[in-house]
Structure P
Amino acid sequence: MKPYRKNCEGYFMRDRKVLAKERGKYVEFPGDGVEEDIGDGLIRETLEETGYKVGNLKKLGVLHF
C-alpha cells in the first residue's frame, strides 16, 4: 500500500470565467485521486465531472502534505 494517494485538481479559466461547481456554501473544482499521469487524470476527471474536454494544461504548483 502506498503511503500517499496521488490527487489532482484543476482551475480552468476562459473569458475570465472559472470552471467550478457550487456545493452549498463551498466551491468545488474538477479533480480527484488518480492512478495515471496527473495531466491525463485531470483531463479524464474534468470530462467525467463536467462534460467539458480540456487541454493545453499548465502546471501551477504542487502541494505535499
Structure Q
Amino acid sequence: IYGEGQKDATWIGISKEHGADARLSPLHYGLYDGILGISLFLGYLGRSAKNEKYTDAAKRAFQMVKD
C-alpha cells in the first residue's frame, strides 16, 4: 500500500493476538517479519536482478520506517 504522494509503502499481513481471531493489519517495522525485512529483501532482489522496480519499492518501504 502506497502512502500519500506515493513516497512510502507498507504491507498488510495477518495478525493474531492471544486468544483473538486472526485479522488483517499493517505490518510492524521488524526485520524478521515486518517492513524492514521486506525492504531488505526487495533491495537485494533489485540489485541482483538489476531491476529498479524492486529497488524503488525497497526505498519506499524504508521511507515508511524512517518517517
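If relative contact order in percent (Cα under 8 Å, 6 or more apart) computes to 30, which of P, Q did it come from?
Values: P: 26; Q: 30.
Derived from the structure labelled Q.
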**At a computed -6500 (helix-only ellipticity at 222 nm (-39500 (n - 2.57) for each DSSP H run of 4 or more, over all residues; to 500)), which of P, Q** = P
**Comparison of P, Q by mean projected area of the Cα convex hull in nm² - largest value held by** = P
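Throughout, read-outs are computed from the coordinates displayed, never taken from laboratory work. As the structure is a computational prediction, the values presented were derived from the model and not from experiment.
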